[in-house]
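Bear in mind that the values in this text are calculations on the coordinates, not laboratory data. Owing to the predicted nature of the structure, the values given are computational and were not obtained by experimental measurement. Cβ atoms are built from the backbone, for glycine too; each structure is taken alone.
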Structure 1
């Protein structure tokens, strides 16, 4: 029988993407989707692409039924305050916020500026990037979401980190407007956002903490600097990571590392061709899909490695990865419900 699932906080972009994916998932049945502000209203009021695809009305978050899987799409800092109630409603809880991404309460305080409401659960939550934590996801009860920028950085750098090749990284991240969420703000106001190339996080982006945690344990920590720039794009993240390696490498060694690491990964595609319009990762190509396109280049004059990753921030960077985690945790085929290849052109 399909797993009964519910989405808490379904009025935002991530909740809408989750619903879109789960409606066509053969191993899942959506029992409820909640929104306090839209309670009783039809889904298509905020997710017009789902008109005629879902008969559910938004329910109150106080009336969540018991289900097999509960997805939390709540503002950062909200889920952790009621996590025990949510865990009592489902044997598997997948929280897409930042509340359980870091394993250390001290680290959470450092990066988020406040004490964690449920510090005892931090080490028990499984980091929800299957390419790194697939084994721990099997049978998990609490899974954290992964920051979309962190997903792109992690996948771009993972083969190099595992090989001990990273001495220093400067990650340049370009992001689309949907990363700011569905609630309008001064920065997302169309006259201010359109045609902008605006660096809004020149240093100290919180997602760097996830990358240190995920990749720093292989051969010790490395120096990581991150800059995030908003560009004229709705969906997508492009990570261009400039890596100073611990030793000299050749192009054929990079191919061996990346092919060896990602050859059997169902959602990571290597894009590192010598020529052609689409020879390197481009977020436009993966829009709407759960694929991560990863590429690399070598500056033979300086020895610098350029590692790239393009994802859709709402899918592989959020909802799609959450569904992928659910599949692994429940013992379903990992690719179930996630085969959509994206649109081109878009």
Structure 2
């Protein structure tokens, strides 16, 4: 075969090969999400069974399973404030079949612990936010302050003398209070308890008069008049207590302390799989049964894009890093 004919033959052969291979390559890129999932999926919860994160994860898992026609199993891996479960998922295969339901501790622990075992952003791919719970500032009726302004004024006149209860060092109540002090230039006295539920009896008895707790645990006592609500820590007022102002109305509109939940997967999970899960998560969160179950936990659905949820984790990580450094807080 002449050299010119040989070049023409090779060129046409190469082009034919490329044309033949391209559909296969495109098919591999586009059908992965269509076929996902074709086997059971695991959602890790880095806390014990029965808590709000666990119940929310099981609610989402059940509905995703119905949507996908596959088992979605919730696996509890408690320990080290959530670090053990997070570190395990960070090492999992990035194929969408292993995810983790995370709370603010995911962003907090990288500053709270010397060696948490994972990196909050770099080791994970964001799927999307699921829900949030509002935090509150509450007091015993005998506490003299009735507003955030009065609390700030009293705390500045009596630095370190006003005590507040929390469920322990590094908990959401503790860091909510530390963030409040960081933003307002006040100093309060921390009384850590062994769990959130342990704070309630002493709050109701007035043995400790102030707390920065989660709305679901405090709401019945606010409604009964056993505790008074000074403010909610979310950016907007909550529909269940519409007359209670936000902390931000006094401190600044950007003040935001909520307990959020969301799904992450190991870093490197394909974009099309992430998009598939995020889209189906939106469908699940729109279901009345899911809204009802989350409401029973004091949560509100809060679906977001993967990028928006990653930005939330990044901002929370930076926010609490400053608070932890300023307050010199470290996990026990």
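Which of the displayed structures (1, 2) returns the greatest value of distance in nm of label points 7 Å out along Cα→Cβ at positions 247 and 271 on calculation? Walk me through the numbers on the way to the answer.
Details: 1: 3.2; 2: 3.8.
Top value of distance in nm of label points 7 Å out along Cα→Cβ at positions 247 and 271, among 1, 2, belongs to structure 2.
Please compute mean count of other Cβ atoms within 10 Å over residues 143-150 for structures 1, 2 and give me the label with the greatest value. Could the numbers behind the result be given before it?
Numbers: 1: 28.1; 2: 15.6.
Going through 1, 2 one by one, mean count of other Cβ atoms within 10 Å over residues 143-150 is largest in 1.
If log10 I(q)/I(0) by the Debye sum over Cα atoms at q = 0.08, 0.10, 0.11 Å⁻¹ comes out at -0.43, -0.62, -0.73 when worked out from the coordinates, which of 1, 2 was used?
Numbers: 1: -0.36, -0.58, -0.70; 2: -0.43, -0.62, -0.73.
Derived from the structure labelled 2.
A value of -7000 was derived for helix-only ellipticity at 222 nm (-39500 (n - 2.57) for each DSSP H run of 4 or more, over all residues; to 500); which structure in 1, 2 was it taken from?
On the way: 1: -7000; 2: -15000.
The read-out comes from structure 1.
For which of 1, 2 does distance in nm of label points 7 Å out along Cα→Cβ at positions 199 and 319, calculated from the coordinates, equal 1.7? Walk me through the numbers on the way to the answer.
Working: 1: 3.3; 2: 1.7.
Label of the source structure: 2.
Determine which structure produced the value 3.6 for distance in nm of label points 7 Å out along Cα→Cβ at positions 79 and 303, calculated from the coordinates; the candidates are 1, 2. Kindly include the intermediate steps, with their values, before the conclusion.
Numbers: 1: 4.2; 2: 3.6.
Of the options listed, only 2 reproduces it.
Can you rank 1, 2 by relative contact order in percent (Cα under 8 Å, 6 or more apart) and just name the one with the largest value?
Numbers: 1: 17; 2: 25.
If we compare relative contact order in percent (Cα under 8 Å, 6 or more apart) over 1, 2, the biggest value is for 2.
Where is mean count of other Cβ atoms within 10 Å over residues 39-46 largest, in which of 1, 2?
Numbers: 1: 15.2; 2: 19.0.
Structure 2 comes out on top.
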